[in-house]
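Structures given as structure tokens follow.
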Structure P
Amino acid sequence: MLRPVLAVCFTLLLSACAAPPQRPDTCPPCPACPVCPAVEPVKPAEKPLQPAAWEDLPGWTEDDVLPALDAFRASCATLERQAAWRPACAALRDAKLGESGMKSSEGVTARAWLEANLVPWQLVNPDGAREGLITGYYEPVVKGSRTKKKPYLHPVFGPPEDLVVVDLTEIYPELKHMRLRGRLEGRKLVPYYSRGEWAEEESRRAGQALLWIDDAIDLFFLQIQGSGQVELADGGRVRINYADQNGHPYRSIGRWLIDQGELKSHEASMQGIKAWARANPKRLPEMLNANPSLVFFREMAVEGSGPQGALGLPLTPRRSIAVDPRHVPLGAPVFLDTTWPNDSKPLRQMMLAQDTGGAIRGVVRADFYWGSGAEAGSLAGKMRQKGRLWVLLPRGHVPDGSK
């Protein structure tokens, strides 16, 4: 019964949105014109993908692209499911670029290979802006335990059994990257518990916890990052990775602190937020619950170069980015032009779109993966730069977003 109800609701929403606007009562009578005078038409949105040349990419000739090629080669396992990518991925395997067996006498550089097989397309926002927000993320390392005992009092949960995930793609292909999440009350699907509501659920679900963490704010930022490593009290270490989410929208606690007058905008970094939390322990739940979004994890072994991204591949430190898959094909190489965190020093290099994130929405928008541990966390927490992006697509392929 769930699918017909959702389909009807969605159809009604579409009908309501498509209904023509009514003539307002304030419209003056006009014998020659039965409706209000026409207003200036809204400028159509810019195409998100626009043709570019290699010369448009600042710093392209200075970037050492070889470290990114291994990540590109791994992405091909997913990309070559699409016909457009098969020739390029096959050519990459044949070229053996970046591999120890490559012969210098061949005279083929990685950059020349990329220029011969791929073409840059610049990402452009609907309003025509070519710059967007570039943030950073990392893999935290936190302290935890398999059992609840002091100081390990904050539970880490896997996806709960009563979380219902609804995929409407078969009925509405335009909703390919959208999912409904909720829980059943009788035969009715209602929103799943928000972060604040889930706090009341934790005590009765304690037996379902995967792990226990010693610090609530560390656990919160682990959820924001989407993955992390847990140093266990017995000396072992495990990785926990994003498994699902409660369906509520992400809300920035940094923005909440700014709106509350607690921090200035330049202070709302991860480090600044943590400092405020240490100084205001009684207000910690209030701050955390300002973000209703809640992440659930799965446990994994600590192996590979990093945690698994949305492609199911290990992320590569300083070469993987999270993107909005509605505009950037997952697995594709992307050239990034931005600056280092809190600095004007250029950061220009080829990246791989290997991950997604709840806060990563928009065309010119990316999250830069810095790696694991404290140093990576320091860089990621400070990163809020402007930047430009070019997707590198197979030569001869015309993407949908350019039409």
Structure Q
Amino acid sequence: MPKILYFITQSEFGGAQRYVFDLANNLKVDFKVAVAIGEQRSNGTLAKILQENNIEFFTIPHLKRNISPFNDILALAGIIKLIKNYQPDIVHLNSSKISILGSIASLFVKTKTVYTVHGWVFNEPLAAWLKYFYLGAEKLTAGLKNKIICVSEYDKRVALKYKIEAEDKLVTIHNGLAPIKFYAKEEARQKIYSVIPASEPESSVQRHEQVSKLLIKPAMTSNLLVGSIGNLYKTKGFEYLIKTADILVSNHLPITFLVIGQGSERKNLEGLIEKYNLKNNFILAGHIDEASKLLPAFDIYVCPSVKEGLPYSILEAMSAGLPIVSTDVGGITEIITDKKTGLLVQPANIKNLADTLQKLINDKKLQIELSKNAKQSVDQNFDLEKMVAATKKIYLSFLEK
């Protein structure tokens, strides 16, 4: 049975990790599959999910998301050793850091190499020198890859614009979504409210008390609930959502914002919530397992990202039949047609986001229309089986040679 070895930099569960799991889990009948994980290693959510589904995984202790020359050299040695020991027929790289290190490893261990771009890292809000570094590294190592999968046509166009690789080595395969067993609206809300204190950091005892008191307020259940799911990173733009919340709350709208996710920006975001006195209107719920099932709790879904590939979170919100407001970044226009399946706004534009949210809140007819169209679109166009089949076809094209 042919072997596929997937590499992912982090075990913290996000879109790229979901993608790796979906492929490994759905292809384990046709191939012998395994996943190699760096940061968070066996402590991360991805490792837990792989274990629950009997998928073999390995950890690379020194593989980290940020640049660290000492750790990167040790991680490269670990990658080479693992490939030599496992002897995969195909190595499938996910994320920019492992794309670079994994490509270099292919110089030492000959294997077919596939790389999936989940949004180019040099499009993130980084220092100029770091953007150029990543762009240069992607261009230098692209020739060591046998195929580059882009999750959006946008990312493919970016690759061609910057001459990262020739068009015949690039292919677009959109993310696909498996059916989700959503909770009913009220049940989803109660589940969110019940787990918020447990999902806060253990040191935040005072915050636990604040949230616990907040949960029993009648306004919490009667307010319009605007929600989002995503790791608390700079790229997700939650700082702009907090500033937008300040505008809408100041307009005396009965509204509560709730973000499900954890990450390195948490302290900064908590500081902004405190600064704008939004502690009764903006909740950082922390990590919640199987958060997508809770999407019906929201009245409106919002994605304020400044950089994306093709986000699963929006596909999930569409599947839940939610009216959506999203920034126009990455491949999002390949999911959302403005004013038909959702409303698009400019990234990092607080006024634009606030005005659009207010418009949607005031227009119930528009909410219903967008919800209906979004659900129909995702069911027809973003099927998991289609994504798995297209990826399998690439694998087989290498194995048949």
Structure R
Amino acid sequence: MTLLALGINHKTAPVDIRERVAFTPEKLPVALRELHAMNHVSEVAILSTCNRTELYCGIEGDASQQVREWFSAFHALKIHDVEPYFYTHPDQGAVRHILRVASGLDSLVLGEPQILGQMKQAYSSATRAGTVGQLLNRLFQHTFSVAKQVRTDTAIGASPVSVAFAAVSLSKQIFSDLSKHTALLVGAGETIELVARHLHESGIGRIIVANRTVEKAHNLAREFGGYAIALSEIPDHLAEADVVISSTASQLPILGKGAVESALKQRKRRPMLLVDIAVPRDIESQVSELEDVFLYTVDDLQEIISEGLRSRQEAAKQAEEIIDTQVTHFMSWLRSLSSVDIIRDYRQSAEQLRDEALEHAMRQLHAGRDPEAVLNELGRQLTNKLMHNPCYSMKQAGYDGRTELLDAARELFNLKSTDN
């Protein structure tokens, strides 16, 4: 059986193509069973995210073109419309690819952790659909283990490489225990949503979301157990906030020096972190003149991001070394599968010879023969039967000049060389 990884991602295909070949949750079980039912396809799992759609298959022979054609037809596309965007990795290349994907080394954002959860979901879906066998089961379990090792043994996910991550990293540096603090998020767009997600995962005590459209703020706040307010209500809640992170499309500042100064008085000079990631700015620059205020702009964050990216790139080198080793381990296991059938057949043959010899010995004992003589005959008969075929093959190999087979036999039977 051949292992095949086939798909498209953000590096090979534009977003309009990626959208057209994505597998929705409703269609995924149908797709898994349909592909699995095809000739020469033994096992299937499908990973489908906004940045990639990949098929992991166990196939017989060279069925990669067959899988490509199915992929295109399932999405009602012509093969030539999708063909230029495909990448295909067989066997060792497939193992390396899935390990790199799960470890965040092939992601749009280097080292991002979400892909591992998506990979686990792909495995669960395929398992429920009954399309996972021995090969893919072992591959995915190995993949999860390696991805965990990469996270544990390297700093691939430790350094901030996005504006949202950098903002939250600053919060954790200034307020080490976020569970005791409140964050006020101004805006409800994609960046603020990522900030809220990172804060929530970091254990923030409370989240307040302020937005021009309160309903949108409420939808976001509800997801993370917070509450929503209108922009006009910010002065009433500003003193509650230890962390303020703002990202709106406003052309004028949302927060002025006076409002922050008033909040600081209510806080009895307890420090505040304000992170302005909007362009144009949401927070007046004069706020930085106040004591007990840490004000960072998007330019400040870019320096943090650049340093974080360098750190992740260094960690990625370490991760690649781990993956090199783990690819070798998996391929060794995969190669060992080729010996399973011959070991089983050899064991069955030996057990059959044993049963026949024992049956003959039992008959002799029941007939009253001397037990010691029966045991001696049993040992001799069993030895002769077990050795007959190997000895005949080695004799024929010597006759034919097949020295490599004789060398293999010496290694297989752990025999000392006569040259020693």
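Upon calculation of Cα extents along the principal axes in Å from the atomic coordinates, which of the structures P, Q, R produces 110, 52, 46? For Cα extents along the principal axes in Å, the value 110, 52, 46 is produced by structure R. Among candidates P, Q, R, the computation of helix-only ellipticity at 222 nm (-39500 (n - 2.57) for each DSSP H run of 4 or more, over all residues; to 500) that gave -7000 used structure P.
Throughout, read-outs are computed from the coordinates displayed, never taken from laboratory work. None of these values were measured; they are calculated from a predicted model.
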